[in-house]
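Some structures are shown below for you to check.
Just so it is clear, none of the values below were taken in a lab; they were calculated from the coordinates. Keep in mind it's a predicted model, so treat the numbers as computed, not measured. Cβ atoms are built from the backbone, for glycine too; each structure is taken alone.
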Structure 1
Amino acid sequence: MFRKRVMQKNIGKTDKTIRIIVGLVIIAIGLYFQSWWGAIGLVPLGTALINWCPPYALFGIDTGKTDRA
């Protein structure tokens, strides 16, 4: 009756690398300036680690297609 929806990977290798770097830089800047704004860095870092981006899924974007070809 109910289908289990599985999150399909929609982040490619290059996108993942960029997200990790950007996330770590934002966290480092937040720590340097002792600001909670650094917590925003967890968003790109988290999406990179799970290989899934909700806005990408919403708009049908998949940067991993070239990796699977």
Structure 2
Amino acid sequence: MKKKDVQELKHRPIEELVHLITDANEKLRALKFDLAAGKVKDITEIKELKKKVARIKTFIHERANETK
């Protein structure tokens, strides 16, 4: 992800971030099945998707701690 994309994620509402995590997890699950079936040749997409989910979860956690 580019720095601009990360900054954009940081300022999105929590509800939208949760929706993005749900979508990313579904895509990640599909990619893992395709990898096991031998359909995926480029595994970097899986790696980047995992990083994106981790970043989003971090932003949600930071916002939850700000409100306390």
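Points worth noting:
- Source structure of the calculated read-out (distance in nm of label points 7 Å out along Cα→Cβ at positions 14 and 38, 4.7) within 1, 2: 2.
- With Cα Rg over 2.2 N^0.38 Å derived as 1.26, matching label from 1, 2: 2
- Each of 1, 2 could give helix-only ellipticity at 222 nm (-39500 (n - 2.57) for each DSSP H run of 4 or more, over all residues; to 500), but the derived value -16500 comes from 1.
- Among candidates 1, 2, the computation of relative contact order in percent (Cα under 8 Å, 6 or more apart) that gave 42 used structure 2.
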